[in-house]
Structure formats: C-alpha cells, structure tokens
Structure I
Amino acid sequence: MPTTLITNARVIDPASGRDETADVAIRDGLVAEIGRDLDRSIADTVIDATDRIVTPGLIDPHVHLREPGGEHKETIETGTRAAVAGGFATVCCMPNTTPTMDRPEILYFVTSRAKETAHCRVFPVAAATVGRQGEQMVEVQMCQNAGAVAFSDDGDVVQSAGMMKALLTTIGELGSVFMQHCQDTTLTQNAAMHAGTVSTKLGLTGWPREAEEIIIERDARLAEVTGCRYHVQHISSAGSVEIVRRARRDGAPITAEATPHHLTLTHEACDGFDTAAKVNPPLRELRDAEAILEGVADGTITILATDHAPHAADEKAAPFEDAPCGMIGLETALSIYIEALVNSGLITWPELIAKMTINPARLCRLDERGLGMLAVGDLADITIIDPDLEWTVTSRELAGMSSNTPFLGRTVRGRAVATLVGGEVVMNRLNPHESVQFCRPGRAPASASF
C-alpha cells in the first residue's frame, strides 16, 4: 500500500497526551511514524496540514442510519457519507429500524451492508428487548457475537425496573454497556415539546424534565448494584446533569453524552411550530443548556454525540404534534461544538477531541480494536480539521439524504477538511477550489488534490 505523509499539523491525541506540531506517516493502513520533519521522499502522497489539526478519526456512538426499513430517510451509504463529511471515521448505529435490530440476522445484515456500501466504520448497537417493547430480553450473548458493541432500546425507554435490573446484570456479565433513552412515558403521553412557556403559548402538551430525571435516578442505583456500565443518551435537563454528577462522584459506573442541539438551542426554537426543532428529548430552557455546558466543562459529561436522526421533508412538514422527532447532526456537530465549547473558552482542543474520540471508543470498547487513538501501530483513522474555515450550513452543503436541521442558514467556523479510514482518504475538501470528494475504503477516487 502507498505511503501517505501528513505534514506540519498540530497533532492532538488525547489518549497519549500528545499535542504538538508534527508529521504523521501512514503505511499499510496503520500509523507508521509520528515526528518532526519526516523524510518526504518515502511518501507517495503528501498532505500539507499547516495551520490544521490532525486527530484520531472522530467517533459518534449515537447515529440513526435508518437502514433497514427507513431508506427514504437515510441509508447506510448516505449516512456514512454524511459522517465522513463531518469528520467521523466511525459511527455506532441505533436499533430502532424496521425490523428492529434485536436478532443476530438483522445485525449481520447491517454489518454486511456496511461492508458493501459504507464510507466509514459502522458498528451496530443491538436492541435490549425484543421489538424494543421492554418485555422480553434479547439473546444478549448471540447479539454480541453478531457484532453488537452496546445495547439500547433507543427511541423507547426500558420502563420496568425489574427488566432494567435483569438487563444490567446480563449485559454487565458480558462487559458491554447499556445505553438508555431516559423517558418515563407515564409523564409524557401526548407531549410534543418541553413543558414551559412556549408549549403553553402554542397550546401543546408539555414534556417535563422529571420524565428524564426519574429514569436516570432509578438506573444509577441499579447500575451501582449490578456493576454494569450505564450510559445516558442525549441528556437534556439541568437536574439530570446533577444526578449524573452525584452518581459518578459516588462511584456508579455511569457516563453521559450531550448533543449539539441541547447545548446551543432552547425550546424557543420551536416557536412558530418549527418542526425542525422538534426532538426527543425536547429542547428545554437556557438554564438547562447552561447546565449541560457546565457538565461538559467539569467532566460530568464525557462524550459528545450527535443523535443524527434524518427524516423526509414531507414527514417534517406535518403538524407539529404529528411530525417525527429528530434532526440531523453528523455534518454540523463538529462545527457547533467548536463554536460552543472551544471558541468560547469553555474547554480546550484536547478536551474536545477526547470527548469525540477516545471516550466514545472506550464506551463501546472500540479502543480494544485500535480506534480512538493516534499512535504508532494504531489504525490510521484520522480527521484533519481546519479550525478557521468558515462555512454556511445549507441544503446544498449537506451530503446525506435529509436536511432536517434548524441550523440551516447558520454560518460557523471550524470544519473537517479530510477524513481517513484505514489510511485512505474517504472525504477530501482540502483544496478550497475543488468540490468535496468522497470514496469508500478500497475505492480510491480517480484523482485527488491535496
């Protein structure tokens, strides 16, 4: 395999503590050497990364690729094209597909389709209960053997405490992790958005914070009892942040993720019945967003995800109460996080990259496969970031099938300009005078300009 040399970059690898100007040599799909002024003559391809940041390939542990069953919204091919456009070299896809990813054969289908069509690495998250109904546990061991890196009924909560304890006991014995969609459904029937002044103004049924907080409080106790690793998905409430903070301080094996929209938007984005801002859990109030930002800054929230949830335009055009929840995020997340967290001075670049690489890798034990790190001998999954590149979010800029995001029209600064998977450039916008190029691993583009 040809040798690629990335030169003059700020190389950030939180797993090893590296943060320095250096070159990175790639050979046979692995990182071959990192150092200053490496020999250019050995390289078949040289990528000048002056004034750019080189990191381990970004990892998103919470993505909806919709295939099988929702191919009118997104497919594994289009979703992973959106992923690499946003700098992600690995995604973990959620099980709320049709049929549900609750059996080995469905997991094998997804991994097989990913091998055929994906632009990046895809790891499935299996459903925890059959049909995500919360009544019967899946064959956990068989699902793990079929490739599941975690278990979740995402989109639905495991409402029963008894079932939840049984799941945590079984999943914990396998060393895996349970990811919870935290929503006590007895408190959210017919709810369309956060319970607050905007829902009152619009005449919509409100979704209270305690619907999320009660589940986290319960599950934190069960995780401590069982010892199973437990992960809070898309945290949205100030009270939830404090519950997680206290549980982690007390030694519970609990982690949590934030999303770009819960960090930067509030329920006011729903004013005017804007369905682009309708998500689950809902956008809440400024104090909630501020608490999530504080949780990211103090280490309570260790992972930054997207909850990328594409929907067709006609679905989102339905009345607010009937429109589906969710917004896309793979292509905008990095830029929004840079703006909200790094450019604001809240956290450093290494802290941001840790929450988007090694921390999600450890969550799903992908670090054991050489992912989330950038050291000699590791897989050469790499993201190159231009921290000063300004761009405006438009439908034309988006690589996925759907454009359901309230960030359309927003100008942001900082963007991935190249994504490498196994040493191959699968997304390239390094040359500002050329359109972005995509390819799947093993299928090099006819020409590439660096």
Structure II
Amino acid sequence: MRMPALQLGQQYVIVGSGGVAAPQNTSNLVCKVNLLPILALSHLLAQAPTVQPARIPTLQRMENTYLERLHQDVLALAKLPRDEAHLANMHDWRCIIHAHCYQSHDSRGTIEDISTAARSVGIDCIFMSDHPRTNYDVVAKGPHGIFNSVLFVPGSETDGFTLYPGNYTLPKLNVGEQNICNEIKQSNGMLFIAHPEEHSDWNLKNLTGMEIYNTHADFRDEKALLGALQPKKSSEYGLMLKLLNSMKDYPREAIAAITDPQPDNLVHYDYMCKTKVLAAVAGNDSHQNVGFVVKGTADGKYQLEDALGEKLALLDAEKTPIIKLLFGPSVPGKELYRRQLDPYAVSLGYVNTHVLAPERTEASLRKALADARTYVAFDWIADPRGTTFTVDTPGSAASLTIGDTAICSSGMKLKAHTPIAAQTRIVRDGVEIAHGSGTSLEVAAPGPGVYRMESYLSVGGERRMWILTGAIKLQ
C-alpha cells in the first residue's frame, strides 16, 4: 500500500487495513485508527509531525487571565538573548503589502493616522491597496514617498489582486485575470494574489507573489466571536462588553486570538513555485474600520453605529434594561461609548511581510519583491529579524537564499536559522523533511523540489505560528 504524504494542519482518518481517507483542513493532525496494522502505524509515525495539543477556542483565548499569561510569555521572549544571522548586502525590512486609507470606500484612515501607527510599531514601508473609485485613480493619487519616516508606495486592491503598476496608473479592470497580470507586468509593476481563499486559477503567469496569510479571512470564520459581538438578548451584552474590554487591555494578544494556520494557501503557493518562485506575503488588510459607537438619541434611546458611522441598530433601554447600566443615561447626540477593534497600530504590528533588500528605497524593495526575497512573520509574538533560510553548496562560498532557483547537486545542505530558539520544520513540496528545536536546523537536500521553512513558538500554553518563509527552488 502506498501511503500519502502527510501535512501539518490536516486531519487523516485511517480505516480498515491501513487505508487513508481524504484529508480535511483542521488546526491539528489527528489520527483516528481502526484495526491499523503495526507496520502501517510505524510508517505513519515516521512521517507525521509531533502531535500538538488541541487549539484553545477563540473565546477562551480572549479571557483576561489567558491574555495576561500570553502577554507575560511574549514579554519573556523579548528578553531572551538573540543570535541574529545576516545575509551579505541584505537588510530585513518590515513591510505591509495590504492596507487601506480614506481613498477606499470602507476606511476613513488618514495618512497621518497610518504613518503614526506604523512608526510606533516599527514598520519601514507600506504598499497601499485602496479599492478603485469611479471619480479618480487611487494609484495615481495615492500616498507616495516618505511620511512620518515611513515609506509609502501607492497601489490598489481589485479583481482579486493587490497591484502596484510601474507607471502609477490603474489599469483597465474587469478584463480577465491573465490580462491584468500581463498589463501590470508590461508596466514593470507588481501583482499579488489577494484573498487566496476566494481564488481559483493557480496557473496564472506574470505574478509577483501571493498572500500566504490573510487577516480578514482568519477573522471571517470566527462565528462564535462574531456572534458574541452582536448580542441578541440582554443576557449576552455582558459577554460583549467583556470581550471589548479585553481588546482594550491586551489589543495585540486579543487580535491574535483569531490566528489559525491557512494550509490551503501554502499548498497553492508550493504548487505555483514549481513553475516560478513567487514572493510569499501577508495580507494585513488594515482598514481601521471595525468597532462600535453608542450615541444617545432625541427620544432617549441608544443608536449603535459601526466605526464608519453606519447605523447598526436602535437600542431601547426599556426593553433591554442592561443597556442603561452599561452605557449610562441616554443624552441626545452624546457619544456614550466607543471601541475601535482594529486600530492601525494593532493590525499593522500583528503580522508583517519581511523583505530582504539592500536599501529602504522603493526601487530596492520592488526588486526584492520581484526576486521573491520575502518571509511572513507574526511579529506580535517576537521580533523575527535575523532569520535566514539558505542552501549551501560544496565548493561555493555563496549561499542560495529565499527566492533563489538553482540546479540541485550532490552535497547541498538546507539551513534554517532563527534569532531565538523555536520549533522549526523544513518542508519540500509541502511535506516535512526535517524538524527540530533551537536556533538552527540543517538537513541534506534530498533532491529537486520547492523548499520552505516554518517556525513556531510556544506561548500561552499553545504552539503558535511565527515564521513562514518564501521558497528556494532546486531543479
């Protein structure tokens, strides 16, 4: 019997005499065994990553006692001695590839808001991605240059991509995905697959890269959290307020409560890199548009609005008495409560695209992205700078690094390095070939393939995703 390759983040059901059913996406590797022969079990265990504890449910992750524990663990990681590796002629720049401002219909953020927040969390460059408008070109009129010590590059999110035309002009839209890819390529621009969970064509040409993680997609499947933030009964308002206060007390740890691996994205990324190595980027999808505002009305009721000022509901304290206890007496026109759930400082600092480039100039960063020299990191856990993923070749003084493609030869060694001790795995075409704990992991390249590195840290009693690198291709 030929056993399939096992991948982290999938569930396998082993039945009969060792047959393996089709996997289902899940956050843990789980084996349900029925009359499994000893030899098949040994083969399975030899391939499978270490089984991790079950994911803590999101609402439990957002309890203050858990968030405080998580916060202390993150502080402890920040105090550890660091062993940073460096690549010749390259610097690690913290970048955002997907963010929106007032130019988008669903954001009110100003460039001052974004640049101030970005500077506070150490962001070097923001590639904006505003939605197209009918009255003007959001790329041509987008923020361009240095603002508040942060480099801005104008771009747009449209037709399933974030795109950055080389001529700073939005192309014709709704002309087909491949045509858009071709036009951006002809302008010497860049184009990334956005929201890959909604994408279907994985054979497009002239792409620069794709989002291997998207914050919005992670939030959208949080049914329990979304339900708790939209109470229907008086008894449910207490939980809503508790969650909102947790987000205020521990904003970064609270947003991280939604984090789940997105293994399907990595499967698609590995597949596309078989043809051409693409940049792996994070979709922060920052809008600063999620929140609640409560205002008093002329008739003594309570107007509930979202962060954009859109009316959500009219609340009557006579029908739901707890409303008055939570927000105080209704005063006509007075803002009684406001809570922003996704301030830019949180969404920009949560996950980042790290670009390996010589300089922090637009030209240097664009070239590095075109060369796929990127990795994605959840910087809220720990600073990942000093991470390297390389291939050493006998007799060569230079190492291959993220984004490189080369002929596979005898004696090649894959080397992963993190600045603090982590649980790291090296994968080939999506299948783990080595794993270990510490700051370094090394393994002989078994042959041609698309290779990546993944690192995890244990915080809050869970093994949490930290670093996902782009690929090195050996052919």
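Values as computed for the structure displayed
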| read-out | value |
| --- | --- |
| Structure responsible for 2.3, with distance in nm of label points 7 Å out along Cα→Cβ at positions 76 and 372 calculated and labels I, II on offer | I |
| When FRET efficiency 1/(1 + (r/R0)^6) of positions 116 and 428 (r between Cβ atoms, R0 = 35 Å, to 0.05) is computed for each of I, II, the largest belongs to | I |
| Read-out distance in nm of label points 7 Å out along Cα→Cβ at positions 92 and 132, computed value 1.6, structure in I, II | I |
| Structure with the greatest value (metric Kirkwood radius over Cα pairs in Å, set I, II) | II |
| At a computed 19 (relative contact order in percent (Cα under 8 Å, 6 or more apart)), which of I, II | I |
| Highest-scoring label, criterion being mean count of other Cβ atoms within 10 Å over residues 188-195, among I, II | II |
| At a computed 5.5 (distance in nm of label points 7 Å out along Cα→Cβ at positions 236 and 404), which of I, II | II |
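None of the figures in this text is laboratory data; all of them are computed from the coordinates on show. This structure is a prediction, so every number in the text was calculated from the model and none was measured. Cβ atoms are built from the backbone, for glycine too; each structure is taken alone.
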